[in-house]
Each structure stands twice: as structure tokens, then as C-alpha cells.
1. Where does the value 194 come from, among I, II, when volume of the Cα convex hull per residue in Å³ is the thing being computed?
2. One of I, II was used to compute helix-only ellipticity at 222 nm (-39500 (n - 2.57) for each DSSP H run of 4 or more, over all residues; to 500), and the answer was -5000. Which one was it?
3. Thinking only about Rg/Rh (Cα atoms, Kirkwood Rh), for residues 16-135 alone, which of I, II has the largest value?
4. For distance in nm of label points 7 Å out along Cα→Cβ at positions 80 and 264, which of I, II scores largest?
5. Quick check on the output: 1.8 is distance in nm of label points 7 Å out along Cα→Cβ at positions 40 and 72, derived from one of I, II. Which one produced it?
6. For structures I, II, which has the highest computed value of distance in nm of label points 7 Å out along Cα→Cβ at positions 24 and 208?
7. Can you tell which of I, II yields 16 when relative contact order in percent (Cα under 8 Å, 6 or more apart) is derived from it?
Structure I
Amino acid sequence: MSLADTASRLSLDMLDSVARDIPVSWDERDTILYALGVGAGLGAPDRELQFTTENTGRIGLQALPSFLTVLLVPKLPPAIERLDKAPFLHAEQRIELLGVLPPSGSGLVNSCVEALHDKGDNAIVVVAAELRDAGSGALIGRSRASMYVRGGGGFGGARGASTPWAAPTAAPDLRVIHPTRPEQALLYRLSGDRHPLHSDPAFARRQGFAAPILHGLATYGFACRALVEGVCAGDATRLRSMRGRFSRPILPGETLTTEIWLANEGRAVFRTVDEAGSVIIDRGEAMAG
């Protein structure tokens, strides 16, 4: 399907389309595999054992809060799910935890197309989703994902407002440095995102990249680890929310640095940069309890 085909299939009648009560389940293997996919234990396997093992002494297994994206982001309403995903790029992501995300469990997902922004040649699709415990019905968490669709504009929708943002001018209070593996994307894709942009060299070249790039949500997971380490003293259950905008991709094997500015009442501002100092995730905000 060409970009023009994709554009012709985006339409305003997709707004408010929903998917209801999609069953989802996960176990400790899924939780650990995700943590490894976003770099936990890389270079220091005796650290972050709360995310990478389920049987180490008195260390209880925790799910990284960003694991919520694996459970929620792929669950799209049918109107969007049926489209060709080749032109889709993750633009922005927010998660909010209303309770503790358990390392294993089952739940029901509801999702909705919250907004469609016509940017001329291109478009933005915003999907909101929530996860509820399958047994109790208790709300575990929410997500809001914005996806940039190349060639998807021209359907007559509003452009959407642009929100200004400026990084803090002071030096960051914390810098958390994380290397990535050359094969990081191949590992992360086992958590569910099998888009060939992250694994197929020929496909990546056709999309204008020199090589397969690391998933945006993988870099988001690295930023989450940095926030858990720097703001929450390693306790993932304390991170209540985080959001960020994806500015540019990186190639697997590069080093990520997350710069964190601490504010009052558990609030933090952050951005993630690459080895050259180019911003990978900006407009970062997080809240810890």
C-alpha cells in the first residue's frame, strides 16, 4: 500500500472509534523480557535485579512502568488497526499508573481514537487507552499515544494546536547514562513490535534510514529506567506518570543520556539525548509518589 493509499483511508469518521474489552495477559517472562529489551542489566547484570529476575533472594520482581506501553499501545480501534503501518511513526507518549502494574496478570483494554490532526501532507493520530484488572475491574493504568502518519494528511481535519515548550536553562540535577546493544532492536521487538523498520535493513533504507532504527518506545523504556533510578531510588512502584515527545531516532548501539531536573512534590522534567547531544526525547515530564 502506498502513502497515498494510506492518506485516502484516514478520515474524520474514524474519530471517536473504539475498541472495547480486549483481553490481555502477561507473565513474569514477558515482564523480564521487556526489561532486558530496554537495557536492564546491560553491562551490570547484578544491578536492576528487581526487573530482570524473579528468584533472587528477597528481591521481588517489579514491572517497569513503561511496560504498560506493551500492553496498551498496540491495542488500536479497528478503524486504525486495519491501516498499513509502514508510514506510522511514534510521535509522543504518555502513561499514567493508577495502581501497581503487577509482573504478571490479566486485564481488559479499552481504546479510543481521541484526535485526528490534518497537517497537510501528513497527519497525527492520537489514541487513548486504559487497562483494567480482569478480575476486579480496577483501573491499573492509562496511555495516550500520538502517531505521525507520513502521507496521511489531506482528509480535511483541523491541524491541532501547537504547545510551546522550552527545556530548563539550569544544569540538570541528574544525568543517567545508558548504553544500548547493537542488537537492542532485535531484542526489544520480542515484546511485540515486529515493525520491519527495526529489523529489516532493506526496508529501513526504503524508508530513508541508513539502517534499522531503535523503537521509539524502547528509548522511552530507557528513559523510564533512568527516572526510576534517579527519581524513585530504584522502586518502580513510585513512578506514577511520564510523558515525552520523540524528536529523532537512534541506531542500536548508541549511548543514551537522560537529563533530569527535579521539582517540588515528586515532579521531574527530563529529556534524553544521544552521544552527540542531539535530543531524542524532549518535553519530558514525570511524577513520582
Structure II
Amino acid sequence: MSNKARLTIGAFAEATMLSRKALRLYDESGLLAPAEVDPFSGYRYYTPDQTRAGRLIALLRAADMPLGQIREFLGHYESDLTAAGQVLDQHLLTVHRQAASTRTLIAQARVRLTGETMDNVSTAIEQDQPVLSTMIHTTVEHLDQEIELALARLTAVAASKALSVTAEPFGVFHGEINQDSDGPLEVCLPVSTLLQSRPSPGQTDDGVRSYRLSGGRFAVVTVEAEDTDFPAILAAYDQVCSWIEATGGTPVGPPREIWHVRSGAEEACRISVAWPYA
């Protein structure tokens, strides 16, 4: 590369409105590598042709697009405008969902601030019930996919053993699931009876457990559509806990999510958060 055709990292940063620190990060992540690196000084040099990609990255980072999604967009930018546009549409949808979640969570915080009565909490008495279950560890990014895989597995076991599914599937959260924590989550499928080949409740077969899950008294909040997204659904958890405390009760045992209509269905997703209490 001739000296005329190359830009120092400082000149390139000025031309693209990207900081030197950001450019080093994008180089290390493979998003925007310099055209040349001096083997002796380590100085990075860019070409004028790279300024278009640099400014696009600056634009999309300002819109809070993740680096992986920007990499996908740039991969389509020159060759497939439709695919590149779909990347932008997907990020916009994510932003709208995040905004909706923020409104839901702030509204719940305001309820706590004003001490308003929560009239959307109901109670239910659940009986002990036979279930097939399996434990999964996953972060929130892959939660829906892992739930579907687990339920498909449990449904296949039930069919192979001639067990009838008696109620909607649900999850028992034995640990928090978010961007950093992976549970575990126990995915449960209510069935007609226990498997006769498993004499003890703790016996497992390829990670699938057959046992009688304890019932009890539950405080329940049902949410749907955008309110089922993470983190908006955390407002429902706060509502049931606050209601239990306000009525003088005590949460006991891990909470459950009952999946009436799961993500990906044609109709709006609908979930009940049920927390056992005494």
C-alpha cells in the first residue's frame, strides 16, 4: 500500500467518527481489520475505501446494535440488500421489545412506589401431580429454544410409554435465568401416571425423571404478548411476591411458569407466573 493511499489510525478515526480504542476492539474482534499493520512499530493503517464500513459501524453502534449483528449486516451489505435490511429490521424489533419491557418494569416500580392495590393476582390450589421432567441449563438468549427441545423430548417419552398429557407444560425455576445466569430450569410435562419401571422418585433415565410433583397454594399472575418477553416478565414475578408479602404470606419453594401459549405460536404468547406460598 502506498503512503498516499493509507490512513493512520488517527486519521481513520477522525474520518469515521470512531475512537482509536473502538478501532482496536473491532480489529481484535475481526469486525474491521486494518489494511496493513507495520510489523516493527505495530502501527495500524487503513485505506480510504474502508471509511464507508467504518461509518456504518459507527452508525449502528450508536443505535446499540451488537457487534455480532453488525458483522452479519456488513456480510450482506455488498451482496444481498434484502438480507442486510432484514438484519436492520430484526434489531429494530429488538429495540421496540426492549422499550416495551422498560415501560412494563417502570410501571411496576411505580406501583410499588404508590402502594397501589394489585388486582391482577389470583390464587389457586394445585394438587400433587405426576410429571415427566428434565433439567436444563441455559441463558435467556437460548431459553425458548431449549424449552422447545426439552418439551419435544418429554412428549416423545410420554408417547413411547403410552402416557396421556393431562395439563399444560410448565417450568420450575430452581435458579435465576438471565444473560449471565443459567438456572437450572426444570421443564415439566404433566402426565396421567408415573412410569411403572421407575420405582423411586429420584430414578432417572437419560435425564428424564418421572415423579409426583407436590402441589399447594399459589399466587398467580397471567401475562401475554410483549409482557412475556424478558425482562418485562420480571414485573409479573414482582407482582406475585409483593402480593404474597402484602397479605402476610411467605413464598415457599421455587416459582413456576405455566406456558399456555408458547413463543413462536400464531397467537400471542401467554404465560402464568405461579409462586407457592404459605
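What follows draws every value from the coordinates through simple rules; no lab data is involved. Worth saying up front: this structure is predicted, and the values here are computed from it rather than measured. Cβ atoms are built from the backbone, for glycine too; each structure is taken alone.
1. Source structure: II.
2. Values: I: -5000; II: -12500.
Checking each candidate, the match is I.
3. Values: I: 1.04; II: 1.25.
Ranking I, II on Rg/Rh (Cα atoms, Kirkwood Rh), for residues 16-135 alone, first place is II.
4. By distance in nm of label points 7 Å out along Cα→Cβ at positions 80 and 264, the leading structure of I, II is I.
5. On the way: I: 1.8; II: 4.5.
Source structure: I.
6. II
7. On the way: I: 20; II: 16.
It traces back to II.
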